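The data blocks that follow each hold one structure.
Values quoted throughout were computed directly from the atomic coordinates according to the rules given, and no laboratory measurement underlies them. Predicted, not measured: the structure shown is a model, and the values here were computed from it. Cβ atoms are built from the backbone, for glycine too; each structure is taken alone.
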Structure I
Amino acid sequence: MTAKAPQYLFDPADKPALPLHEVPLVVATDDSVRGYGCLVEDPDDIDIEIVRWPATGWRQVDEDTGDEAGWVEGIFHGEWQGDVLFGRNEAVSGHYVLGWTTTDPAAASTDTASTQRERVVLWHLNYHPDGGQLFFPKDNNPFVVPVALPGDDLTPQQVIAFWCDGSRGLYIHPGVWHDGIFPIADRQRFLDRQGRVHARVSCDLASEFGLYLSVPMASP
């Protein structure tokens with residue numbers, strides 16, 4: 001079965017109301033992010049990992065080829081409009097609805113916030129098999145990032161969320177499940193660096209599991 005490409009811009013009211021699975025919120029430290037990636041003091045301190053192009057048969061790709069596309073750079077914008085969190089990634093010309101705050105998506109308003117910003121209701125996760133990704137805050141404010149370790153047999157129970165204090169950036173390895181950056185403030189900007197190929201593997205949580213993820217926003 002071929003999965004349909006997700007539609008990233010939509011009216012949350014068009015989404016069904018579904019059960020919420022609570023995601024654990026973990027303070028991002030050097031120890032807690034190990035395996036997912038690392039915290040970064042300076043964007044130039046980290047090399048973006050680029051994964052060699054896979055062979056399609058039994059002959060191997062030459063070792064000095066297949067990983068030369070490099071990375072792209074741009075600003076990732078996270079912005080709240082009422083109850084709805086939007087993301088815009090200039091590095092790959094992406095524009096997304098990342099999530100909303102209301103339990104019922106039909107109640108989410110882009111005009112005014114109808115509820116306190118206690119959570120992001122997350123509908124989607126993805127990973128990049130071609131390279132790692134760096135999110136480095138240009139505004140020194142806290143932010144939250146949902147993640148899960150690599151593997152296509154994803155389950156909601158594998159997902160955690162890192163609460164980052166905004167003093168350092170977060171780098172994630174190739175294959176790590178994630179979504180966009182969730183700012184605590186009304187809007188926040190990040191330097192984004194990621195693989196130029198920008199291969200993306202997606203999971204639509206509603207269609208695969210019949211639920212959404214509830215990602216806490218308050219400091220743990």
Structure II
Amino acid sequence: MTSSTDQHIIIVGCGRVGAELALALCAKRHRVTVLDANQDSFDRLGSEFTGRTVQGDGMDQTALKRAGIGEAHALAATTASDSINIVVARMAQEIFKLEHVVARVYNPRRTPIYEKLGIRTIASSSWAAQRIEDILLHPGMRSVHSAGSGEVQVYEICVPAHWVGHKVGEMLPPDVLPVALERNGQGVLPAADMVIQDNDVILISARDKATIALRERIVNPGRAGN
């Protein structure tokens with residue numbers, strides 16, 4: 001995985017979630033481009049936004065090219081229209097061959113249709129921006145539940161190859177608690193000395209600060225077990 005400052009992320013739609021996501025990614029020093037048909041929508045970004053803005057239709061290939069989709073790492077479609085979001089996501093995948101794409105949806109009944117097309121979706125919610133960020137930047141780890149105002153998150157981790165053969169307690173940093181482990185379709189309560197196997201899926205709970213170390217251990221084999 002490349003370093004954070006090398007990742008260019010395009011956000012199509014500068015509504016509340018799109019703007020929140022853009023500011024969060026900029027704060028982490030990602031290169032962000034926000035594309036929206038309405039110039040006034042960029043006012044939501046405020047003075048702290050350090051990325052680019054491009055006025056244009058997200059379903060227009062020319063506008064996407066002006067936004068830099070040819071060298072982008074990921075794209076999030078966060079407009080107020082499910083139809084637009086799905087078309088933009090499909091274009092990003094099929095035409096521009098982006099691997100990391102997510103679409104925000106307002107009607108959850110459409111989610112199975114989108115997933116059959118291979119498009120990751122996030123339903124409208126108060127923590128949608130955080131979940132989109134997780135899917136775009138940390139494909140091996142996704143948030144599945146938020147407690148309170150988001151202080152504690154429950155994450156699903158598809159164990160990376162360098163975790164296999166190690167004990168659960170060895171791979172999780174401090175303040176990260178294992179909740180459950182799925183193996184061969186069966187759910188178990190994982191003990192700290194349980195040895196991780198290939199294709200295991202682990203549910204963990206953690207505060208936001210603890211997830212930084214966890215993400216490092218998922219991405220970087222050299223940090224695991226430290």
| remark: Value 1, 7, 14, 17, 18, 15, 12, 8, 4, 2, 0, 0 of P(r) over Cα pairs in 5 Å bins from 0, in percent was derived from the coordinates of, among I, II, structure II
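Given a computed value of -8000 for helix-only ellipticity at 222 nm (-39500 (n - 2.57) for each DSSP H run of 4 or more, over all residues; to 500), which structure among I, II does it belong to? Write down the numbers at each step before the final one.
On the way: I: -500; II: -8000.
Of the options listed, only II reproduces it.
In terms of distance in nm of label points 7 Å out along Cα→Cβ at positions 47 and 167, which of structures I, II is highest? Intermediate values should be presented prior to the final figure.
Working: I: 2.8; II: 5.3.
Checked I, II; max of distance in nm of label points 7 Å out along Cα→Cβ at positions 47 and 167 sits with II.
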| distance in nm of label points 7 Å out along Cα→Cβ at positions 31 and 63 computed as 2.2: which structure among I, II? | II
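Identify the structure, out of I, II, from whose coordinates relative contact order in percent (Cα under 8 Å, 6 or more apart) was calculated to give 14. All intermediate terms of the calculation are to be shown ahead of the outcome.
Working: I: 32; II: 14.
Among I, II, the structure yielding 14 for relative contact order in percent (Cα under 8 Å, 6 or more apart) is II.
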